[in-house]
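What follows draws every value from the coordinates through simple rules; no lab data is involved. This one's a predicted model, so the numbers in the text were calculated from it and none came from an experiment. Cβ atoms are built from the backbone, for glycine too; each structure is taken alone.
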Structure P
Amino acid sequence: MRVEVREMCEADVDAVSAVRVRGWQSAYAGIVPQAYLDAMTVEDDARRRRAWFTDPLRKSTELVALDADGTDGALVGWISCGPYRGSAEARTGEVYALYVRPDRIGSGVGRALLGAVHARMEALRFEALALWVLAGNRQARRFYERAGYRADGAAQEDDYGDVSLTELRYRRPMP
């Protein structure tokens, strides 16, 4: 599958929200409580994403992946990145989120998006990249490990409804 990666625009919000919500519901089934996943809607996500996308203080970069082989150029993935949100990590960037349409997982969409972020963050002279991944999400952990990320021992708890789940921090030095 050929993938075209470009900057997200406001017209992409609904498609990005669909990828995010379906991605969450697929990737986190059996990890995050099902009631939490069932309560997610594309419409609610799009409403929040629209407000966030138009925020002039937003510091993130958003990229989307399009199916370059398809006749409609469907949006099949999304990634968000920017400066690390931890205050002590001066020259570290962060991958905030990466979602691929569930029916396109394994087709190279995630690799294309992550590669575009690596190139962008290297051009901005970041020395390393970090990301957080749910400990129970073995598929995502393998994906990031194949891309050169390693768990660095940091962990945090994140609440999903009444369940607290552990996230692990992964890091990757920039070349």
Structure Q
Amino acid sequence: MTQLLLSETLPSPLGAITILTDGDGVLRALEYEDFPDRMARLLRLHYPRGWRIEPAGRESDAWHALNAYFAGELSAIDTLATATGGTDFQRAVWATLRAVPAGRTVAYADIAAAIDRPSAVRAVGMANGANPIAIVVPCHRIIGRSGQLTGYAGGLARKQWLLAHEGVGLV
């Protein structure tokens, strides 16, 4: 069954962001507009039966929550309803990421331990890279064990901005 996705654009300090929600307003995907290939790849992974994108008729709760987040209300995104495809393992990683509060960071090993898979550090990294809902599922809050910034699909400059916005001071 083809998934209907409603598209809207949020201007942000990090550039335009595409937000995709379903007919019930549930956030399904979020990506920086300058990464359309990544968005297409993630949609193929999460909606293998296909999808159809139409313009949203109004600003969604996700649009308003993200706008508030960028305005400094960091907790505005914490309770947004989300839905993704992915494996049980990936969804466990993403759920654990959502429990990491703004202003905090964790290492890949911390997430692996939290889901009772301490040897799955590399798999946590792969799941993090397949996250279709950046910012809301805060993959930017994962840093290297040494405290150094590690990869971020939107680019390290955006990751650094997000962490600074949330009050994280990095070495």
Structure R
Amino acid sequence: MSLSAARPLDPWRWLGLTSLQCVILTLLFGAPMRVFGLQLPEPVFAMIPAFAWAVIRPSIIAPFALLFIGAFTDIFWGSPVGLWSLSLLVAYGTVLIMRNMLVGQSRPMMWAWFAVACAIAELAGFLFTRLDAQASPSLVAVFWQFLATILLYPFAHRLIDRFEDADVRFR
């Protein structure tokens, strides 16, 4: 059996395992390490499933998984609980609404749409933080986090491809 063979479409695999991977990567990148004197970037790994799950197909479990991942991210980074959960759900909902336009697009176009979804999540997080703290977060830090997050698109693309390989409707 080759590595590219289709795997069965199990919800625990494309929802649960992906959520666990996001949590582990957040913990790994949150480690107080410095490479060449620089701290590791803090991308929002949960944007990968937030985008991919909305493109793949609507699911009842996906928003709850995003709530969990967002709450974990909030607790881990010390931000107000609900900040990233709400931001991820705003991005997920936007992609879900635009889903019919996204299906069948080329890889560069999907990367652009992923960047738009990341921008929506970052803007929502910026506005929610501003409302909560009554002060603006650093725009430079928000930009670097946005840039680090949009560079994660190949992983979202791989998640979408794995689902399409497993779903008989795409064959």
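One of P, Q, R was used to compute distance in nm of label points 7 Å out along Cα→Cβ at positions 13 and 133, and the answer was 4.1. Which one was it? Spell out each step's value before the answer.
Numbers: P: 3.1; Q: 2.4; R: 4.1.
Source structure: R.
Among candidates P, Q, R, the computation of distance in nm of label points 7 Å out along Cα→Cβ at positions 101 and 125 that gave 4.0 used structure P.
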